[in-house]
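What follows draws every value from the coordinates through simple rules; no lab data is involved. What you see is a predicted model, and the numbers here were worked out from it, not measured in a lab. Cβ atoms are built from the backbone, for glycine too; each structure is taken alone.
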Structure P
Amino acid sequence: MNPSRPSLEQILETHIQTLGLALRPNTVAEYRYIGRRFFAYLRTAFPQVRHLSQLRRDPHLLSWFRALSEQHPPLGNATRFTYLIRLRRLLHNLTANIPSIQPDFIRREDFPVQPRYLPRPLSLQEDQLLQQELRRTDDLTANALLLMRATGIRIGECLDLSLHCLRQLGPDRWALHVPLGKLHTERLVPADPELRQIVERVLALRASAPPSYLAKSQRLLLPRRRRQTLDKALRSVIAQTAKRAGCFTHVTPHRLRHSFATEMLRLGVSLPALMQLLGHKDIRMTLRYVQVTQQDLQREFHQARQNAVNPHRLPTLALPKDIPSVGLPTIRQALEATRHLLEMYRRQLGNEKNRRTLQRLDKRLLTVASQLQKIHTEEK
């Protein structure tokens, strides 16, 4: 080997350091692990491959695909999918300036079938039992889990909450500030009195912790250096609490997020609003979090049928003899009815000039109605 020529591992590490300027540390660590694993396989199975220009789809990549499929214990399809996604980007970037290499090292047909992702909310009974048990426990981890259930935030976002995460936006308007999370986004989740009470309880429990434990931390729950410890504690506590509460299924912190999403949908929150609450960038991901049962379908269907009885409300024009008293509401009602009649008449006209004239008159009536509304508001 030419000592002046960098090895594959050296080239990989240089590129990984470049990726670290734009990607999160955990993502960079994944790229480094997968890249090193692939090049280690090449060094063992194909020791003659010493330069990127020698790399070929067949046999080098295809042989590695088979090795992943035959590994014991076997890798899940989702893990293999991630390996191929990460390696494809690495190889694309590393070989972009090598003309002799074809850009299709990893093709669409090489990816394993992704497992079907189903919503995993808790049943209504399990959800209630779990929350009751968490309130009864009433320690720091239990209230942190209640906070996650009340807001739908991820476990990592919960660990990153600051001491001043609860913010007042206006009279009786509060929100929980969720910092930069998994998708590099931050958001404000509306906070009702119950959520504010949970945060206040967390602050009270936090204040009773030993000073050495807090170490002047600005985090709501704990110093960042203890992040991994609390992450494991939250996962362990929710599993133990679920057993004590009588839950029959395996409960994880992320299932609280699914339960929150499903509850919000059943309470009438629209999908676009729910997407913002969950911090998603794609509404298709939001759809993966909500569960629609037959009971939900029945309720929505019958409600829609009731609304269809009077699908359109037509304004009525009040005649002088029918007007009980002169006032702004009566005048606005008459204006609304007049605009409706003008529009119905305009649609019957064949003369385009007259149609445009009536359209301008309608805009003037709309301006008058807006001014009346303003006067009515000021009088209140």
Structure Q
Amino acid sequence: MSSKLQVLAIEPYYGGSHRAFLHGLAEGSRHRFQLLTQPARFWKWRMRGSAIRLAERMARSRFEPDVIVATDMLSLAEFMALYGRKVPAILYMHENQLVYPTRVLDERDVHFGFTNITSCLAATRVVWNSTYHMESFLEAAYDLLRKMPDERPEGVAASIRDRSVVIPPGLDLAAIDAVDMTRPEPPVILWNHRWEHDKRPELFFEAMERLDRLGLDFRIAVLGESFEDRPEVFDMARRSLGSRIARFGYVEDLTEYHGWLRQCAISVSTADQENFGIAAVEAAYAGASPLWPDRLSYPELMAGRDHLYRDMDELMRKLEDLIESGFDARVYRDHVRELGRYGWDEVIGRYDDLLEELART
């Protein structure tokens, strides 16, 4: 397709990884993007109310899209009905509300899960950031719909699967390449995830307390975005591990953040929820030997099993081995070679091809 497509990109929660994804997609694509966004706050209200507000804004716009790209934070079915134009639509699933861990077993509001389901059914194509994410969602959707007391819709999961494709989110790996690698002593162990309960920070700090009692020489860098309602374990760990801390807190400047990634020798994830693992991939690409749970999306991110652990005992054994063995340049090169496929320059063509395919429908 020689002419540029007009692409409407909708993001009701324009912040963090959602913002980075949309920015990278629009910047790297050969097509013209018009962004329709709202600030990243009040996520429940965004899922329930953004379709109305954003459809109102489009009614006043002269932009006529050839294709729409929306994310899971939008009720796509409601938006398309209110928008009133027949335009092929891609729904990009960063996460979903059917399998996201809740703090209390009976806390889940299934209405948000139903919004994800109807959005998938309203989309021409559903793009998932990992195979794990797609499969776990489809299983949960099937289970939820079977709970309906009567008039259960049939074939919903199969219909969503038929329109689904897995494409990873592009990452700005070139920005990491632009920062020099430094290796301070003692080795720095990194935890660079959101400071929320689903990332299980208490497991990371338990492992660090065990290493401390063993008398091994190490430091820790606890990065990632924190929020007002953060788990208490962070404040507790800051007191108990104070002498081990190299950095503790969010690093807003990206160049500085990438510099910290380049300093770290080991990176750890303890997550209970991960549909892709942007922070984990960035850290491993930067040179921090990864230790990831042998579950969720992690096994499909990188070949081999040396970087995966099944339980706390195995995590501790591998942490001790990495601290004692030090940096392995050959392993680092292998990681960079494999994880490089997640850079925007490698994946943007797949998105552009999909946009053009839909424009022809």
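Please compute Rg/Rh (Cα atoms, Kirkwood Rh), for residues 153-208 alone for structures P, Q and give me the label with the greatest value. Intermediate values should be presented prior to the final figure.
Details: P: 0.97; Q: 1.21.
Evaluating Rg/Rh (Cα atoms, Kirkwood Rh), for residues 153-208 alone on every structure, the highest lands on Q.
In this comparison of P, Q, the computed figure 1.17 for Rg/Rh (Cα atoms, Kirkwood Rh), for residues 145-256 alone is attributed to Q.
If volume of the Cα convex hull per residue in Å³ is calculated from each of P, Q, which structure is the one that comes out at 301?
Numbers: P: 301; Q: 146.
Value 301 for volume of the Cα convex hull per residue in Å³ corresponds to P out of P, Q.
Structures P, Q were shown, and helix-only ellipticity at 222 nm (-39500 (n - 2.57) for each DSSP H run of 4 or more, over all residues; to 500) at -14000 was computed from Q.
Sorting P, Q by mean count of other Cβ atoms within 10 Å over residues 57-64 from high to low puts P first, with the largest value.
Comparing FRET efficiency 1/(1 + (r/R0)^6) of positions 281 and 353 (r between Cβ atoms, R0 = 25 Å, to 0.05) across structures P, Q, the highest value is found for Q.
Supply the structure label, taken from P, Q, corresponding to relative contact order in percent (Cα under 8 Å, 6 or more apart) with the calculated value 13. Show your work: numbers first, answer last.
Working: P: 13; Q: 17.
Label of the source structure: P.
P(r) over Cα pairs in 5 Å bins from 0, in percent, for residues 129-344 alone computed as 1, 6, 14, 18, 18, 15, 10, 6, 5, 3, 2, 1, 0: which structure among P, Q? Derived from Q, not from the others.
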